[in-house]
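Below: a set of structures, written as structure tokens.
Since every read-out is calculated from the coordinates, none of them should be taken as a lab result. These figures come from a predicted structure and were not determined experimentally. Cβ atoms are built from the backbone, for glycine too; each structure is taken alone.
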Structure P
Amino acid sequence: MEECPEEDVEGYVHKFLEEAKRGALLLTAPEGPFPLAEEEVPHFGTTQRYRCWQKGPNSLVCHTLPELFSDSFARNADKEFLVYEGDRFTYGEAQEISVSLSRALAQEFGVKRGSCVAIAGRNFPEWVFTLIAVNGFLSAVSLPVNAWWTGDELKYGLEDSQSCLLVADAERVERAPFLKSMGIPAVCMRAGQRRAFVEPHARLFEELVILGRSLDPLPRRPVHQDDRAMLMYTSGTTAKPKGVVMSHRNIMSAMNTVRMWNYSSVPKPQGTILLASPLFHVNGSHVGLFQVICKGDKMVLQYKWDAVRALQAIQDEKVNNIVGVPTNTYDLVNHPDFLKYDTSSMTQVGGGGAAFAAPMIKRVKDTFKKARASTGYGLTETDAISVVMPSNLFPARPTSCGLPVINVDVCILDVEEGKKLPPGGVGEICFRGATIMQEYWQKPDKTAEVFYIDEHGELWFRTGDLGAVDEQNFVYIMDRAKDIIIRGGENISCAAVEHALYEHPRVAEVAAVGMPHENLGETVAVAVVFKKGSSVPSAELQEHAAKLLPKHMVPAEVFIWPGELPRGATGKIQKRDIREQLAKMRAPASKL
């Protein structure tokens with residue numbers, strides 16, 4: 001469909017939604033490639049009716065990860081799959097390595113159906129091969145471990161998950177001297193120059209692959225779609241990390257949606273994505289790796305995010321899309337060497353996990369030749385893909401994160417009254433559907449806190465995010481429920497304050513937080529990073545904000561932040577760290 005015209009935005013949106021609805025009805029009909037029908041699914045001690053993907057006469061639906069991997073590897077055996085620096089692997093080569101590894105893990109460590117295998121490391125190809133071996137050929141449970149975890153956090157994760165094996169890079173193996181006392185063996189990938197240190201503590205990945213090639217094939221291990229597939233721990237910024245239990249049904253409910261989006265009756269050229277998110281995060285594993293496998297695309301890996309290396313990869317590998325967070329897009333378009341590289345292959349940029357400032361939508365269109373900005377919204381607990389913004393509609397709804405995907409429902413809950421709100425009402429965003437996690441591992445009380453059963457017996461997952469839904473079902477995120485600023489009894493959206501300051505041409509990054517105030521309870525404060533070579537007085541930023549915001553929302557305190565704003569492993573701004581630092585910086589701040 002053509003791009004959204006400036007003269008008839010609402011007419012375009014209506015036409016787009018109607019055409020999308022008609023197309024979805026054809027694809028999801030019983031005789032279509034992706035049949036979708038209501039099905040009774042056990043969930044949190046209840047039986048729920050969810051829209052689930054069905055098998056049919058022409059169905060392309062996969063119900064489990066082993067099904068998905070087998071189907072995609074068979075279809076794409078000779079296509080390139082992974083590129084990492086000088087290493088390149090086809091789908092067929094990746095399958096052979098993963099199968100060999102699975103045989104060795106079964107024989108040497110007794111990994112079997114239901115076993116939990118932890119994977120910790122940078123974005124190496126071996127990380128990918130391990131997950132495919134564990135989930136695809138062993139019918140075991142994979143645990144992607146946060147690579148930023150300290151030794152104590154890693155120990156907690158291994159104990160809590162009851163992992164039977166750790167597959168990690170050398171840096172993570174060195175962080176885990178406690179493995180022997182825990183009785184947990186380790187496998188080291190990419191030991192490199194640390195091999196002499198690692199070998200007494202772990203088996204080497206490449207040696208196990210060689211061993212596996214000489215072993216007999218494993219018997220086929222049946223998998224049910226409600227079996228556990230993955231365990232992913234939340235970031236734990238407020239308490240100990242919670243293990244999110246994902247079943248094959250949860251994951252494939254999201255991935256079949258991706259396959260439906262990409263469906264075409266005629267062959268498409270292979271796409272190429274650059275993975276900017278860590279594989280241990282749901283954005284990296286689901287939106288990145290699993291989506292690539294669903295589509296038969298190629299994925300380019302980086303050891304860590306680097307804008308110059310990313311630009312070089314875009315040029316060399318003809319990258320079409322970057323899977324990451326909006327920060328990655330900012331880094332690229334603001335880089336002084338951007339125009340030195342050929343980025344004409346790019347068709348889409350954006351990402352979830354953080355707000356995408358409205359001015360950046362136009363900046364992307366003006367900077368890239370063909371790429372358009374897009375965004376989405378989801379959590380680890382919802383298997384990442386809950387709300388998606390079609391790039392064609394983003395200019396028409398720049399403050400929205402998109403529309404719920406076809407098999408997910410959304411409602412807005414009045415937290416105090418415990419009832420659903422009509423369109424436009426601001427409350428807690430809730431989702432329901434087969435993509436929603438099973439539970440928090442071994443934490444029934446925490447699980448109960450995030451599930452809400454309405455008057456019809458329908459089970460809803462409470463995201464903890466404040467937002468609204470309009471008449472057309474576009475979702476708008478206002479803020480984290482726990483992170484709003486309450487100034488003199490008035491709730492202030494941090495996101496709204498940030499969007500206003502992003503409109504200033506010299507602002508590169510901004511974070512709004514609430515700071516203690518003797519009379520008001522909290523006051524609005526912002527930490528600002530300017531674009532390279534730029535600077536403006538704090539008073540000018542306050543005057544700029546005053547033109548766009550109600551008086552009570554204008555930042556009373558402006559802090560010029562040295563360097564980049566602190567971010568977690570997934571790229572999200574760490575506001576707790578900012579508050580702590582601002583408390584120390586308060587004396588020299590500009591106050592209104």
Structure Q
Amino acid sequence: MKILNGFHKKNYFALCTILAFAVASSLHAASSSTKENNLKLVDEKEYIPTFTIVKRIKVESAFKEDINASSITSELSIISKKQINNQNHLSTSDILTNNSTISVSSNGLAGQSKNLYLRGLDSSKILFLVDGVKYSDPTSISNSADISNLYLGNIDKIEIIKGAQPIIWGNASGGVINIITDSNNTTNSIDIMQGSFNTRKLNSNLNYSNYLVDVSLSSSHLKSDSLSAQSPKNTDPKDYEDDEYTNHTNTASINFKLDAYTKINLLHNNIYSYGNYDRSNPNGDDPFVSKNHIYRASFTHKKDKFSFNSYVSKNKFQRYYPTGFTKAFDGSISEIGVDGSYKYIPSSLIKFGITSEKSKDKEYNVSQLNNAIFLHNITDIKGTTISTGIRYDEFNTFKDKVTYQVGLKKDIKDFTIGSNYSSAYKTPSLYQLYETEFGIGNPNLKPEDVKSFDIYAGYKDIQISYFRTRIKNLIGFKNNRYQNLDSTSHINGLELTYFTKYKDILDFNMNFTHLLKLEGEDLLYRRAKNVLNSTLNFYMNKFTLGISSKYIGTRDDVIFDSNFNSVPVQTGRYTLFNLNLNYQINKSLKTYIKIDNITDKYYQNVAGFSSSPRAFYLGLKATF
């Protein structure tokens with residue numbers, strides 16, 4: 001690996017400066033504190049206040065290994081297994097939109113393409129992971145993750161790390177979302193659901209564990225007649241043909257426990273889905289087939305102060321659209337890496353890693369290679385956490401990059417204040433670089449240059465945050481070709497989160513996001529200026545009742561008339577209400593009712609595409 005080619009003097013100076021600061025912090029911490037952080041860990045499978053400062057849990061997505069959340073300066077949200085089980089959502093996108101500050105735009109209902117938005121940034125800038133494996137599709141237009149086919153039935157938790165995360169993950173200028181499946185469970189389960197649009201879902205999980213091995217098998221099957229993907233505004237999608245959807249997802253995970261400190265993990269996730277979409281009109285007959293295979297093998301050794309991890313992974317995407325302009329898509333993203341950490345004092349550690357990643361698109365017979373080396377240090381000095389890191393990326397298609405990250409957090413009893421500043425990048429997709437069929441590809445594209453800043457303060461269970469993102473060389477579509485836009489784009493905003501609980505009877509949580517500034521040619525649409533989510537849960541003996549709401553403020557979009565002229569439209573300014581009722585029949589059996597869009601509110605979160613009217617679902621879940 002020619003990892004240091006092109007490493008200029010200014011980059012060397014930046015590296016030395018940050019490393020010197022990290023080493024100085026480490027030495028000072030070692031002489032100032034040797035006491036273990038005594039924060040009591042909570043059970044991650046219990047209810048976790050998603051919209052608050054989570055301190056007493058283990059998080060793996062920020063550092064590629066389990067560390068206390070109190071040691072992370074970046075803002076984060078955790079969606080727990082209990083939350084997921086209580087809400088009985090059909091899809092991963094539903095879980096995210098109802099339990100976090102993430103919003104999702106969808107070109108229809110089940111199986112239709114979806115785009116995530118976190119702090120005003122879309123899926124192309126958010127790194128999406130499944131069990132630590134990158135889910136970005138190299139055959140997509142912007143190398144983004146389309147979660148339309150993610151119907152996992154064994155999710156243990158979802159970790160959301162906000163703000164740019166360039167050191168550990170590289171191409172993660174808008175944050176990280178990691179779906180972690182349950183591979184250490186000893187409980188088996190079967191979950192059956194039936195509901196509106198002739199929707200049927202079956203989840204089954206089988207687990208086995210002894211002192212040598214943990215085995216987890218999960219299977220999820222969904223079939224829905226759904227509704228027409230397209231429907232012109234102010235029309236009823238039921239007046240058009242249905243775009244049915246079928247999904248089969250199977251996951252197998254095996255942990256070999258070589259001893260108390262060492263394990264080997266093997267993971268395979270297979271997603272096979274098919275259905276219809278609408279390419280040009282609501283009554284179109286446009287089928288598609290999608291296949292996705294995730295493979296991962298890792299070796300982990302953790303003992304005392306040392307941790308070592310090596311891994312290899314591959315995510316393969318295949319899609320076929322018989323009536324599309326481009327009919328076949330076939331690509332993959334492969335990664336191999338080694339990293340290790342040393343805990344020089346309790347709650348303080350330093351991590352070093354080397355990775356090599358290759359993205360490939362067989363349709364255009366092109367690939368992109370990215371080798372990287374990184375160093376990240378976390379120092380905790382009597383309630384003050386200092387996080388510093390630097391990363392060097394070598395590319396085969398454009399100029400190498402050096403990125404850095406600095407974070408600071410102070411905990412004083414019930415009060416927390418923190419801030420983060422990062423430099424990051426977003427590489428062009430293979431499609432944007434090499435598309436030739438329509439002549440819109442541009443091999444001279446440069447990576448986007450991103451600067452990310454946030455500052456937050458929290459008291460007990462309320463927190464307010466200010467975030468700011470600046471993007472230079474934003475990749476946009478101009479003059480019939482992908483180009484780096486000359487202007488600098490800005491996104492500024494505020495987040496407010498709150499959680500409260502009254503005994504074991506009820507709890508309430510909410511989050512509010514307000515975009516103060518949205519400036520940039522390709523950043524104006526499908527981003528709501530205001531989003532307010534809230535959930536109220538009641539616990540009554542064997543009953544659990546949850547009522548959630550979502551308010552979407554002003555949200556601009558465009559449609560095209562018969563002359564292909566763009567026409568601005570408004571898709572926001574509405575409120576949705578959902579209900580979940582669970583009844584625990586006995587220790588092993590529960591039944592539930594789920595009602596989406598209780599008031600039957602008409603809305604479109606993407607102009608010209610259907611959204612769900614009122615929908616009812618009934619389910620039964622058995623554990624054994």
Structure R
Amino acid sequence: MDLLQKNGKAILSGNEAISRGALEAGISVATSYPGSPCTEILASIAGSAKKTGVYAEWSVNEVVAFELAAGASFANKRALCAMKNLGANTIMDFLNVVAYTGVNAGLVLIVADDPEPMSSQHAVDSRLHSIMAKIPCLEPTNGQEAKEMTKFAFEFSEKFKVPVQIRITQKIAQTSFVVELGEIKKRNSEAFFTKEPSRFVCIPKNVKVLHKKHNEKLELIEKEFDGFLFNELKIVDSELGIITSGISFNYATEALERLGVKASVLKITSTNPIPTKLIKEIFSNSKKVLVIEELEPIMEWKVREIASKTHFSGHIFGTTTKHVPRESELNVELTEKAIAGVLELNYEEIKPEEIPKRVPALCSGCSHIGFYGALKNAMQELENEFVVIGDRGCYNLAAHPPISALDTCMNMGASIPMASGFAKAGYKGNIVAVIGDSTFLHSGVQGLMNSVVNNSNITICVLDNSVTAMTGGQPHPGTGKNALEEESERVNLMEIVKASGVQFFKQVNPYDLSESEIAIKDATKYNGPAVIIFKAPCALKSKTDFNKQFEIIGETKKELGCPAIKTNKIGQRIDLEKCIGCGICAQLAAPGTIRELK
């Protein structure tokens with residue numbers, strides 16, 4: 001869509017609605033590190049940046065992104081930083097500090113949770129981050145609220161001099177909504193900074209004072225949220241009261257209609273601090289209160305605390321009573337079941353139709369297929385026990401069959417330190433760490449330096465396709481382009497490897513399996529950290545044309561892991577529309593089974 005449409009209505013995803021809200025608020029700086037489900041926030045702002053004058057940046061990681069945004073805020077420019085819940089874990093040190101110091105211009109942190117999870121290694125509830133940092137957390141229930149709350153968050157941030165978090169989940173982020181647009185405004189403010197060492201220099205004597213002031217500020221915010229304009233309480237004549245937030249509000253509304261029952265409903269959009277007065281009001285009109293929220297019972301814990309203080313005589317239901325699941329996404333059916341359970345209604349659970357399973361796979365002609373083929377061949381020839389420590393990126397799709405090459409896959413940057421841990425524990429086999437270029441720059445370099453200083457006997461395979469591919473092909477410091485697709489300085493991965501003190505290093509082409517196998521075997525024989533960079537462009541991004549075609553002429557017993565190779569009752573064939581002619585299959589298959597078409 002045109003993010004700069006002047007007025008009227010538009011169909012926007014939740015992510016785009018937030019981007020539009022930020023532009024209407026007059027932001028000057030937007031930062032992010034790519035991560036589903038919120039990649040589109042920065043992408044859409046960057047797409048219009050040349051017209052709006054907003055500085056948009058794909059940062060090297062989430063910590064840098066948030067620190068940069070805070071710096072802009074300190075310099076009197078409104079700034080937005082977006083990240084998924086996993087990134088929010090990494091910024092907690094700085095978030096707690098900036099919560100103490102406060103901000104100057106508005107600073108808004110967007111955190112997108114992945115409750116299912118769809119594309120994450122865990123499903124942490126980011127509302128916990130706002131509670132730990134003691135900052136306001138807002139939670140929209142639709143696209144219109146997402147836009148308006150983003151605008152409001154900047155005003156609120158400046159009023160209380162505090163960073164404001166907006167928590168969205170996958171369904172809000174990527175669902176399309178009809179949104180009424182407002183005017184895009186520019187703030188005519190100069191960048192300036194008033195030096196206040198007692199506030200901005202966080203040494204112990206200053207922090208002691210700042211901590212007390214921050215707690216006092218939170219009390220004022222709690223009173224303000226009792227009258228928060230986006231919170232909504234509808235009282236009806238019913239014994240049941242429902243307290244809910246985010247996408248769950250929509251599920252609750254539809255579930256009540258389906259069941260044909262009535263309930264008083266409190267929609268909470270200020271999930272930290274929670275609106276105490278409205279909760280007391282729903283208590284006074286209900287005998288049973290059901291709290292519906294995705295993931296942790298954060299609102300329920302607070303509701304129970306308020307109930308205890310006010311001597312609420314009714315019953316409270318939710319996650320802790322097992323009426324609402326504590327894991328995965330909610331939906332209308334699960335919400336119906338929860339309401340029916342509280343009201344003791346006869347409810348026949350609807351069993352969803354079985355959906356054919358599709359195993360996630362690497363793209364046709366992906367160079368990672370060549371790397372994993374070479375790795376497996378090398379390990380088989382070495383005839384030694386081995387372990388492959390994976391990392392986060394496209395290459396972790398090789399955990400699935402038929403490649404099934406990874407033994408672990410944890411968080412970003414964990415591969416190299418974990419491999420060192422195996423080595424220091426005395427593991428006797430070959431230890432291989434696999435990490436992508438974007439992840440290496442995000443959080444892999446420290447692990448590499450640590451392995452050098454402590455002489456870890458490991459093989460580090462850096463899969464360099466010069467792009468952050470898993471999230472849609474965004475640039476990183478090694479790409480040579482910025483968020484606006486303009487040419488920029490390119491960080492050289494091999495120079496980083498050399499500067500870290502690595503003595504064994506090679507760069508090979510993963511489409512050449514023979515060269516790759518030799519490099520892997522040589523690296524495993526080296527006593528110390530050995531680094532191989534497997535460099536080839538992303539097949540999807542670069543649209544590489546090898547000007548070759550192949551066909552299967554014999555029985556290939558080996559599952560090669562390329563989606564261009566189709567298997568049916570007759571046998572296997574190569575889908576020439578998907579095949580890019582890379583020749584990996586011909587190198588992996590038994591001799592005489594795949595040949596090049598002349």
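Of structures P, Q, R, which gives -2000 when helix-only ellipticity at 222 nm (-39500 (n - 2.57) for each DSSP H run of 4 or more, over all residues; to 500) is computed from the coordinates?
Numbers: P: -8500; Q: -2000; R: -10500.
So the calculation was done on Q.
Quick one: distance in nm of label points 7 Å out along Cα→Cβ at positions 171 and 571 came out at 4.9 when computed from one of P, Q, R, so which one is it? It would help to have the intermediate numbers written out before the result.
Details: P: 1.8; Q: 2.5; R: 4.9.
Of the options listed, only R reproduces it.
Given that Cα extents along the principal axes in Å, derived from a single structure, equals 78, 65, 54, which label among P, Q, R identifies that structure?
Numbers: P: 72, 58, 53; Q: 72, 63, 46; R: 78, 65, 54.
Checking each candidate, the match is R.
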